[in-house]
Structure I
Amino acid sequence: MEKQYLIDEMGLSESWRLFRIIGEFVEGVEEMHDVGPAVSIFGSARTKPEDPYYQKAHEIAGMLAENGFAVITGGGGGIMEAANKGAAEKNGKSVGLNIVLPMEQEPNPYSNIKVEFNYFFIRKVMFVKYAMAYVIMPGGFGTLDELFEAVTLIQTKRVKPLPVILFGSEYWGGLVEWIKARLLEGKLISPDDLNILKVTDDPEEILEIVKGVAALVS
């Protein structure tokens, strides 16, 4: 399927590609509009079930589902699988926004709402549009892309000022210190911009943050 998609894309004119993009937006909105209060959880597709971060993602998603929050992930393996599994096991809405790639990403079996995307930028809109908070677990380039996309949209006031929660101080601490030393001290961001990020090692704290946001918007 992936190879056929790439061939189809190469053969499309710019005008016809716009129709495909519009259609993908419409499908995403139709599938997601009844999801309800939700949290997007990002993280590596390569994290194994024995990894402590996999287990924490599973725990966090289960707690969110028990408290009435849908869980949105990229629909693949690793952290995404853990979060979808945690939500599904608690009979919550477990959303998988899968991306068609020529390698690596396979949909996990634990999402009970599945949407497939060909375009990363449309998929990222869905992550942001339907979430009231973002939980960032350890991950690679894709996770960093999603992290800084969310932070930039909040910084520039293109979306509501929702919490961006980095789970794992050991993993994220170096990045936060680099941001302080290079971006903040270099006056490339303001002190308020740094407040967008929250680092924690406590799943209960994540739940309390999300509940607090839900109380404000209800």
Structure II
Amino acid sequence: MRIDIATLFPEMCEAVLGESIIGRARKAGHIEINCHNIRTYTLNKHRNVDDKAYGGGTGMVMQAQPIYDCVMAIKSQLSENAKPRLIYMSPQGRTLTQEIVKELAKEENLILLCGHYEGVDQRVLDELEFEEISTGDYVVTGGELPALMLADSVARLQKGVLPNEDAYSIESHYNGLLEHPQYTRPEEWMGRKVPEVLISGHHANIKKWQEEMSRKVTEKKRPDLL
């Protein structure tokens, strides 16, 4: 899978995507992630990529031309028959869920657009037929953090990124429930003991306990998921 991120802050994205599991997966070739500086594609001699909004307002709006040229340059690097899915990280989009992550993980190419300031010129979103995805009902400074969240969540479902399917299939939200509680050594800490079943060595009982606890945790914390 290949993910391309169009942003004004590629170094910010690389700093995150070059670390931990995703960083190792990129080096091993399990997934390709590229960060592209939109500012590279501006025709403005001062390298400006934004301007005042028509109709007034306090913020600036990212211009269509640099974004369009950046995306077209990314597309030119893909195979002739490639059909990349274009996603604009926007608080107006449908909310990202694990089901959407699993859907996106099946794609061969994703192009993620990070907005900034007051957003981007609507015409480039319409011209390139971007779909919009939000990471929640709140607003952040730019689309970089949401794009990184989406890229990370999609990347970890790719073959070879995690040790095996169990590494993600039992996690919260993957199957519609929250994950059961986790424990590690020592067996007792601050007077609190690890549940006996987990140190019993009885795999069937452990699995049953995990399933029961997963449902109880979901009922308590996120009953809406049921």
Structure III
Amino acid sequence: MTLAETLESLLPTGTERRFGELQLSRSDSGEFVAFHRNNRGMTEDLREIASHTDLRELAKFDSKEEYRPLKTAPNLKCGWVTRSPDSENFLKKLDAIYPGVFATWVAYDLGEHDPTPLRSTLERQTGMYKFAGSITDQMANEIMRETCGKGCLRQIAWPIDDRCPVSRLTGSPRVIPVICTEACTFAVSEARRLVKEAYEKENAP
């Protein structure tokens, strides 16, 4: 089954689901619709965005026109709606807003993609990030809580290490999960900062 066909099966006609900050629906005629969930019930008054390239541009900046380096940050603009006659076109639009996120969920849900433990990600780092792997479990939990939990919509699917497995995430009839299967550069940078801060504190004159 292709990703587009999987999307069709997850969103039958006459249904709707949440996907990150998006509200997805499919009309009785089969048309796919997406808009910011804060605009639910207001689709007739929203700006129509027809192409996935225009949606990609929209997703680059928040409502204050500040650049969004993390596309799954909880600050996507409101005030727009997009419609697609088929699932392939609709999937391109979802990828324009959340690149690769739907494919990651499908692979994970099918058991074809296993999460990478945080320590495995950090141990691969080189250069200025080489020592990020020496974080404590307390630091790791702080990263998960403060950097990931507050700044990103993704649900963490990765464990700290192989000794600390996490419960496998599942979907629901109303939600397509936005998941994280490997710590991103923001988490790696925060790990380096915490290690550096702890080292400087321990070795202060």
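See the values below:
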read-out: Of the structures I, II, III, the one that -0.59, -0.69 was derived from, the read-out being log10 I(q)/I(0) by the Debye sum over Cα atoms at q = 0.11, 0.12 Å⁻¹; value: III
read-out: Among I, II, III, which structure scores highest (criterion: distance in nm of label points 7 Å out along Cα→Cβ at positions 79 and 95); value: II
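Quick note: the coordinates plus some simple rules give every number you see, no bench work behind them. In this text, all values refer to a predicted model and were calculated from it rather than measured experimentally. Cβ atoms are built from the backbone, for glycine too; each structure is taken alone.
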